Structure I
Amino acid sequence: MPIHIVVCVKSVPSSAAIPVDPGTGLPKTAGVPAILNPFDEYAVEEAARLKERLPGSTATALTVGADVEVLREAAARGCDAGVQVAGPEFEGGDSLSSSAALAAAIKKLHADKPVHLVLFGKNASDEASGTVGSQTAAWLDWPGAAGVKKIEAADGASVTVHRMMEDGIDALSLSLPACLATVKEINEPRLPSLKGKMAAKKAVFPKWGAAELGLDPAQVGAAGAGTRLAKASPPPPRPAGVKVEGATAAEKAAKLVDLLLERKLI
């Protein structure tokens, strides 16, 4: 049975080496190129694979933010359509307010064409909270699972998944609609084809603001956030290494063992 899949994607800085403003203590992302969150590539790929397994299925990419290029990247990789949730009211949000916006957009999509499955990457590379998928499921009051490494079976009524846990792997069956946060082990993302890139370049994506979603601006963006970034700092520089001297390889090895024992590393 064909299903409708929504893939939530995010625009993130292309580099982890983001400078910090010494005056404000906040990251300076202006001028840093943006890319599709690398962990979202696995969710997009899984949507494409589900489409191949379930003929007639469709995938819609969904993003909150001003960067529409992430939707083009998702379309080039196999999504059929995309929706951008954007406006000044959405700026400065955290996982709580962003998931509220995503849930409202999914409800709007669901009212037009039933959504069966919502996919997320395990976390965003810029904030790494790893909670947006679960929070969106909670806003929607739909079943959800995180750490999904395999989607074994899916139809219009249920989905069977394998979920990674600290002590092993769970096999779960969830009724649909449901939200799933995928991990890197689920697949190997393919590169977008030239045909896909050309089609995505011409694609037009609707843009929804708080009014279109029936949201109070106080619910989203910085106003609706449950947390705020107080201060950031770059990681401390790595200290210089220790050079082990010795006349022979055996002498160097003995000194190295002594050093590791001294530092309680062995």
Structure II
Amino acid sequence: MKAESGENRITGRKRRVISIGFLILLVLIWELLSALIARPFLLPSPSAVFQSLWEHREEIFLTHLPATFGVVLAGGLLAVLLGAAFAVAMDWSPWLMRALYPLLTVTQTIPVMCLAPVLVLWFGYTFRMRAVVVILVNFFTVTVDLCDGFASTRQERTELMRTFGAGRLQQFTMLRMPTALPNLFTALKISVPWSVIGAAVAEWLGAPAGLGMYSRSCMLNLDAAGLLAPLMVLTALALGMNAVLGLAERKLMRWKA
């Protein structure tokens, strides 16, 4: 057992080394292409992007990043709660499943960019409008993945719990919900980058602060390096949140290994 865990650690270390090496290679290729093109307004070099990020670090990290993170956190949590509520209700009632699932699917056929201007008319350039955009982007993913997780419960295990006299609520809390946990974490890992994208899109339309708003102002000023700097921060934000989710998954689901 210890040998296996040691091999897993070595394998994980190799993966990280390969990933970091590949990332460095991409940055070097980017730097080379930027030098060959020699048009910073089209393709700024990574060094120029990092320089812009450093020069505006206080504005980006103290003003715009907290605004975006607040929208991502609030909208993402509400999307998870709403999606989980729909999934539980549809798992509990087949009639609700037949009634709601087509309607939820229809909501995903309308691009959020088309709905965002309508949300601006309803809520204005407010925190609520940006949170609603994040919710619309994510709740369907949570709903579908959780429904699939509930449906993957083995019938023989359900029958065994019935034999022991477990009621429907006990079957759900002690069997169906633990079975669906891997699907829930999968949905969360998908929702994190989509939450970041949704928040940036909403801020792009208009917001008092946020990385999307900062990126838009840089675009209007033809500042390509400044345009890419907040995108790097958004990427780091999504990767960091997914790393936290991965740690929580390993802690909560040790039985899966």
Structure III
Amino acid sequence: METQTCALVESDVRERVGWITLQNPAKRNVLSARLIAQLLETLDAFKNDRIPVAVLRAPSGTNVWSAGHDITELPRHGRDPLGYNDPLEQLLRAVQQYPGVVMAMVSGTVWGGACDLVLTCDIAIGDASTSFAITPAKIGLPYNVSGIQHFISRLGLNRAKEMFVTGRPVDAEHARRWGILNHLVEADALEPFTTSMAADIAANSPLAIAAIKEQFRTLDNARPVSAETFERIQGLRRKVYDSHDYTEGIEAFIEKRPPVFRGD
């Protein structure tokens, strides 16, 4: 067994399964640029070592799996907050493009961009403490096209809409019914269940799995959008991140007060 400890991420390889543990409980495992850089480094190391399964998790017994995107790192005004090169977007692509299976083992609450991360994983397993909330509307954030399409693909149009426009948490049972979780298990069975499934996957052909995963990704993305439609959507998003409400939402979050949105 080989263990590597970083400031914000701990990695451990056992029986051809790589475990990645978020280790920043003081900040509720927020997806900061620094933590994401360490996740990317770990995934890259696993890829180079041909690890067929990677499991993303938080420490056992945690209340918050991840609080999502680090709001303090978002641009204040006039810049796309979730552009192609945003660290979170880089992480989502790395998970999608990882040649093996990336699993999420989830206990505790999952917020904002961390929901997108769990949905991007190939398989998600959780216990009853798990809930999911996607909250850009609560801070005036215009979510990006790829992210919204991802939610629609996984949840269907109406459920994705409900999550985005209400910002309400989806509890563990609904998460299982809606397809956010592949499996909902008892808390004491979470790690053994995940370990067993990861071992089954690791015993299969890595070449076949890499090809199958890439086919799923390619077919799921096979939805052409015209240049005019894309430009119109980007214009709608730009109107939001240039607005008073976007600045107010971020400032209110940092100041820990309710935002006062004006609709402009």
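FYI, it's all coordinate maths here, none of it is from the lab. These numbers were taken from a predicted model, which means no experiment stands behind them.
Values as computed for the structure displayed
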| read-out | value |
| --- | --- |
| If percent of Cα pairs over 29 Å apart is computed and equals 30, the structure in I, II, III | III |
| Origin of the value -9000, where helix-only ellipticity at 222 nm (-39500 (n - 2.57) for each DSSP H run of 4 or more, over all residues; to 500) was derived from one of I, II, III | I |
